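Scrolling down, you'll hit the structures one after another.
Each reported figure results from applying straightforward, stated rules to the coordinates on display, with no laboratory input. Predicted, not measured: the structure shown is a model, and the values here were computed from it. Cβ atoms are built from the backbone, for glycine too; each structure is taken alone.
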Structure P
């Protein structure tokens, strides 16, 4: 798996509409990236430096793909529409990181 992580750091004067993000933007990502190896998202909200704190980030999302090639294809096909939606829910410049993913869940 390959992942695009988008993080929205908190700063003085920053705003973030969590409802819009979850109900409009994340589904827009799924629609824009569908058909390009898109596997799903993991959203983390109100992240902090300690358990229960929310002092670091408004939110972050891992957007998961089945391969690096398909992530590149998805960004080419749908990246513009996704990026153009950002001002609808935040005034924060998102930070992006890319990397491979290994998941291990105990059941």
Structure Q
């Protein structure tokens, strides 16, 4: 596997983790006392990314029919944003993998 593929694979793994965390948070939107989580992503010196899952710190209250409901710590808008970010990361990293595959195929064609 090329270095480019390895870097892209780490990006795909980070996007998958971001999607998984958002799904768990959405599934627990009505769970009293549930603390949502966030994925922190950092660049590695040798390329690629590393992720860690940390508790989110924000508290949000929901409004139901004009009255304040019990505080909910999961913000659906934030979770949907995380899903959209994961989708964009999947697409970008898939394109990198396709480009790397084409480059390697072209190189092999030249060598043969």
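Some values worked out for this structure:
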quantity: Structure with the greatest value (metric relative contact order in percent (Cα under 8 Å, 6 or more apart), set P, Q); calculated: P
quantity: For mean count of other Cβ atoms within 10 Å over residues 30-37 computed as 13.2, the structure of P, Q it came from; calculated: Q
quantity: Label whose coordinates, when helix-only ellipticity at 222 nm (-39500 (n - 2.57) for each DSSP H run of 4 or more, over all residues; to 500) is calculated, return -7500 (choices P, Q); calculated: P
quantity: Label whose coordinates, when log10 I(q)/I(0) by the Debye sum over Cα atoms at q = 0.13, 0.17, 0.22 Å⁻¹ is calculated, return -0.49, -0.82, -1.24 (choices P, Q); calculated: P
